[in-house]
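Please treat every number below as a calculation from the coordinates, not as lab data. From a predicted model like this one, the values you see are computed outputs, not experimental measurements. Cβ atoms are built from the backbone, for glycine too; each structure is taken alone.
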Structure I
Amino acid sequence: MNNTLAFIGGGNMASAILGGLLRAGRSPDSLLVVEPYEPQRQKLAAELGLQALAAPDASLARAGLVVWAVKPQLFAEAAAPCAGLLGQALQLSVMAGIRSEDIARATGSERVVRSMPNTPALIGQGIAGLFARPAVTAGDRELVETVLAPTGRTVWVAQESDLDAVTALSGSGPAYFFYVVEALVQAAQEMGLSEAQGRELALATCAGAAALALQSGDSPTVLRERVTSKGGTTHAAISAMQAAGVGPAIVQAVKAAQRRARELGEEFAPPVHGEAGSQGVA
C-alpha cells in the first residue's frame, strides 16, 4: 500500500491526528493535507511544519489512505474535485452524519471506514466508534487503528446504525459533562464558594470519579451505592435528583441526540450523480 496519508480538511480533528502521527515518528513527507482556508494552512505550517495544499492536485493519487475531516455540509463540494484522484484508496471519515454508502459513491472506493470521535481526542483522551464496510480488510482496520491511536481509544461496531448511538453517547457526551460541571459550579457559588474554587473542586471530583470507575471492576451503580449512606448528604442529593427525574431526563436527552444523528445522515447525504443540477452546498 502507498505510504502517503492524505487529509481532506486540516481543522481541529485533523490537526489532532496529524500532530499525534508526527509525535509518533511519522515523516512529514508522507502526510498530504488539503485545506482551502488560508489561515488554517498557515497554522498547520507554524504548529506542525506541514505545507498544506489550497486545492487537491495530482499528488492526491499517491495516497493509500484518505482521511475526510471537512464539515459534513461541505463534503459533497470537497469530494467532487478529489473523486478522480482517489483510485481505490482506503477512505476514513471523521465527519459526523455522512453515511458510508454516500462516501463510497462520492469517492469511488468501497473501502470506507466511518469514525465518530469526540473532542477529548484533541488531547489524546478521546474515544471513537468505528464502522467498516464489507470491502475493508483486516489490514485496513489495523491501519485505521494506528492512525487514530494518538487521539485515544477506538471501539468497532457491527452495524452502521450503531454509530448514531455512539454519536449520541460519546460524540455529544463531553457537552453533557460540561453541562453538569456548569451546574456544580453554579451550586458552589450559591453556597458561598468562589467560581474558581467551584470549578477546581467540580472538575477534580469528576476526573477522579471517572478514573476510579475506569480502574474498578464494579458497576457505576455499586460505586454510587458505596458513597451513599442512608440518611447522609449523598443520599439527600441522590433523592433530590431522583425526585426531579434527572436519570430519565438524561436517557431521553441521549435518545434525542441519537434521533438527530439519524436525521443528519439524511440531510448531509450528497446528491446522487446526475441529480445535483445547480444546487449548492447549504
Structure II
Amino acid sequence: MDTLLFGISGLPIGDTNTKYNYATEIKYLKSIGLDAMEFPFVRSVNITDKNKDNVLKEKIDNDFYVSAHGSYFINLNADEVEKQKQSLERILKGAEALQKVEGRSLIFHPGFYLKDSKEETLETIKENLLSLPYFGVDYRLETTGKGTQFGSLEELVYLCKEIPSCKLCIDFSHIHARYGGCLKTYEDFAKVLKYIKDNLGMEALEDLHMHASGINYGPKGEKNHLPFEESDFNYKAFMEALKDYGVKGCLICESPLLEKDALLLKNYYNTL
C-alpha cells in the first residue's frame, strides 16, 4: 500500500440521532476524514446478499478500505479434529463474505495452547492454515493479549514466513497487555517494527494491518479496551515509530471512543 490508512472496528458512535448500517457508515467515516473500517464477523457473518451491493457501492464511491474480524469461535488447535474443521469453515465463510465487497484482509486469532506444548500448537495450527485455499483475501493472524492464547509476535512471524496466504495483524495493545505493559517508549514500539522488518522484510511493514486502543490489563494479560487518554498506552510514541519506520497499510482503532480516537491518532500522525 502507498499510505497509512486509519479506521475503526464496527459501527461508529456518531450522534444519538443517527443509526448507521455499513453502507451509511462508510459515507460518514469518509466525511470526517477516516479511510477504513473493519466488519465484526465475530459472532456471525453480517455481509450478506441483502446488503453487499450497497456496501460495495459505497466502498468504491468513497475509495474506502474494508477488512473483517473473523469469528471468535476459531481454534485451529482444538482437541477434537471436528472442531478444527469447523474453525476452518468459519474462516472460509468470513473470507468469502469479505470477497463480496472487495475486502482484502480477514483477521482472526488462530487458537489456544490448551494442553499442548507451544511447539505442538504451532505445528498443528500451521498444518491447518496450509489447508486453506487462497482466493485473494489475506489471512491476517492477530497477536493476542493473554499468555494462554497462541499468538505471540514470534509465533505469527514464523507462520507468515512459512505460509504465503498469511500476513500479520499486529495488535499493539494486545502485545502491551500480554507482557504487562511492555510498550512504554518509542524504543519499545521500534523494537516490534524492527523485528518484523528483519524477519519479513520491508514489504511486511509497507502492508501492515494493525489494531490499537488504550487497554486495561493485569497479571494474566488483557482485560478490556480503554480510550487512549485514559490509559498508559503511549499513542504518540506509537505514531512516531510508525512514521519513522515507513509503515503503511491500515490501522484500526478499537478504543471505546472509536472514530474520536481514530482521528486522535490520524491527526497526531499528520503533524509528524
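Structure above, values below:
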item	result
Structure with the greatest value (metric distance in nm of label points 7 Å out along Cα→Cβ at positions 30 and 230, set I, II)	I
Given 2, 11, 21, 22, 20, 14, 8, 3, 0 for P(r) over Cα pairs in 5 Å bins from 0, in percent, for residues 118-237 alone, calculated: source structure among I, II	II
Volume of the Cα convex hull per residue in Å³ derived as 166 - corresponding label from I, II	I
Answer label among I, II for the case where relative contact order in percent (Cα under 8 Å, 6 or more apart), calculated from the coordinates, equals 19	II
Source structure (of I, II) for P(r) over Cα pairs in 5 Å bins from 0, in percent, for residues 6-101 alone, computed value 3, 14, 26, 28, 19, 9, 2, 0	I
Which entry (I, II) yields the derived value -14500 for helix-only ellipticity at 222 nm (-39500 (n - 2.57) for each DSSP H run of 4 or more, over all residues; to 500)	I
Of the structures I, II, the one that 5.1 was derived from, the read-out being distance in nm of label points 7 Å out along Cα→Cβ at positions 46 and 222	I
Answer label among I, II for the case where distance in nm of label points 7 Å out along Cα→Cβ at positions 214 and 246, calculated from the coordinates, equals 3.5	II
